[in-house]
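*Asks:* Take a look at the structures listed below.
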Structure 1
Amino acid sequence: MQMPTITIPKKLISSGDLVVVDKKSLEQVFKENKELRLALKAIVDGERALRDGRTRGFKEFLSSKFPRYAKD
């Protein structure tokens, strides 16, 4: 089976490098980026809640739930 020829206009590639990536790999990168953005948002929200006093620190949590592991 012969692959089709694709012509890319110079106007599209004149502003930078052209990269060709298979769709499956690109979708995986997008999925990982979405997961990373959600994780970072959760971290920022948690830090904000801790700073505002709406939650407790890890040391306090450990002391209350797992006192044998908490070290003063």
Structure 2
Amino acid sequence: MKQCEGCGRELGIVEAALWPVCMPCTRARARAATTGRGKCQCGRKRRPGAVRRVWSRAWVPCVRCLGTILQVS
């Protein structure tokens, strides 16, 4: 079975056939994109990724919702 790219849990048959993430992670990504100005709002479910860097800006993204956890510079 496939695993969710966001949280790592196993996807159901229908989810695995259509999407790479589970429905809770899809909702978290939509919430980060629309309501939080790109900030992570996952709380304890937050999954930090590797530091990303574009020009002089650096940040730590959340793998689950793709929002920003911490602005480094």
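*Asks:* Match the computed value 1.2 of distance in nm of label points 7 Å out along Cα→Cβ at positions 8 and 64 to one of the structures 1, 2, and report its label.
*Replies:* 2
*Asks:* One of 1, 2 was used to compute distance in nm of label points 7 Å out along Cα→Cβ at positions 16 and 40, and the result was 1.7. Which label is that?
*Replies:* It must be structure 1, since only it matches.
*Asks:* Oh, and also: For which of the structures 1, 2 does the calculation of Rg/Rh (Cα atoms, Kirkwood Rh) return 1.39?
*Replies:* Attributed to the structure labelled 1.
*Asks:* Sticking with this structure for a sec: Using helix-only ellipticity at 222 nm (-39500 (n - 2.57) for each DSSP H run of 4 or more, over all residues; to 500) as the calculated read-out, with -18500 as its value, let me know the right label among 1, 2.
*Replies:* 1
No lab work stands behind these numbers, since they all come straight from the coordinates. The structure displayed is predicted, hence computed values, not measured ones. Cβ atoms are built from the backbone, for glycine too; each structure is taken alone.
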